[in-house]
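Input: structures, listed below.
Rule-based calculations on the coordinates, nothing more; no lab input. Quick caveat: nothing in here was measured; it's all calculated off a predicted structure. Cβ atoms are built from the backbone, for glycine too; each structure is taken alone.
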Structure I
Amino acid sequence: MKPMDEIRFILLCLGWIAQIRHLSIDQTLDLFNSHHLIENYILPCFSILKNQSPITIQNELLAILNQNENNLHL
């Protein structure tokens with residue numbers, strides 16, 4: 001199990017992206033999981049991300065999701 005700080009941070013990220021994309025938390029978690037965003041980006045970069053502004057984090061997450069979705073359509 002991950003430390004509570006990491007779990008809270010993941011929940012914040014899920015909430016931000018869910019709100020921006022007008023998705024439920026479940027849909028957003030599915031989206032994160034399909035792109036392996038938690039294990040490949042959020043957790044490995046947690047020590048850096050936690051010190052960034054929410055807008056910066058949101059923009060980075062959206063950029064990764066958009067890039068991955070665009071790659072699926074190639």
Structure II
Amino acid sequence: MATREYVDSDRRFYYAVGVFVMLVFVGAIAVSSILDLVTIDRRLVPLAVGFFLFLFVYFVSIRVQALEPES
């Protein structure tokens with residue numbers, strides 16, 4: 001599937017943005033821990049939980065928007 005066909009729909013674009021943001025977050029945490037810039041301990045857990053809770057709500061809101069009738 002070509003990129004233009006994939007992002008032709010708004011929902012697919014929103015899902016792609018959400019997945020991209022998730023990958024950037026996980027990649028930044030991984031690179032930071034590999035380079036010893038941050039230690040993964042209890043202080044990082046609330047940040048990660050809050051971020052993934054935000055993404056969960058983001059994806060649910062996209063799904064709910066898809067269920068609404070178009071005007």
Distance in nm of label points 7 Å out along Cα→Cβ at positions 9 and 49 - structure with the largest value, from I, II: II
Value 1.05, calculated as Cα Rg over 2.2 N^0.38 Å, assigned to which of I, II: I
helix-only ellipticity at 222 nm (-39500 (n - 2.57) for each DSSP H run of 4 or more, over all residues; to 500) derived as -21500 - corresponding label from I, II: I
